[in-house]
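For reference, the structures are reproduced in the following blocks.
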Structure I
Amino acid sequence: MKTRKGFVLRSLGREYILVAEGLEVTDANKMLSLNESAAFLWKAVEGKEFDTDTLINLLMEEYGISREVAEKDVTPLLQIWKNAAVITD
């Protein structure tokens, strides 16, 4: 997987918004709200190839959580990112 070009992460206080900008994105009205851990993951993999295990390992290292907890967080997050078309397979 890879993040799609044209999406910019913006900080709004303690929340983050992923905003479509630039010519690479056909739907420039798209915005996606991210919590702190999702924003951390986005920053870590932005513009790079990654897979599910990459995200799980990043969460485990950053937050000191178990693999099971990290998987429970990553699985729905990836589905949200896929549905919003902010990542490619």
Structure II
Amino acid sequence: MWVDDWAPRAACRDEQPDQLFVRGAEQNKAKQVCSGCAVRTECLAEALDNQIEWGVWGGMTERERRALLRRRPSASWRKVLKDARDREGVPAI
């Protein structure tokens, strides 16, 4: 099931924003916060569809997101990720 109002359910909701908007090796720590998040896919779709350039979103760094955007620049990432989740029955990350 896709969650439209995902932010209140995010694993990072109680984290300090400075911990999610980091560079280099610190990004791995930020990505760990996302690892068990129930709304990770929704968060990632939000970042991709809005081309958010900074921070870790949905368990992906800005570099990782840019790579996806280059592969499918005109994609609706919400649709891509939701369809994948529906097909597989699991998060599409």
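Throughout, read-outs are computed from the coordinates displayed, never taken from laboratory work. No experiment lies behind these values; they were computed from the predicted model shown. Cβ atoms are built from the backbone, for glycine too; each structure is taken alone.
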**Q.** Read-out distance in nm of label points 7 Å out along Cα→Cβ at positions 30 and 54, computed value 1.0, structure in I, II
**A.** II
Q | Structure with the greatest value (metric distance in nm of label points 7 Å out along Cα→Cβ at positions 38 and 62, set I, II) | A | II
**Q.** Computed 27 for relative contact order in percent (Cα under 8 Å, 6 or more apart) - originating structure among I, II
**A.** II
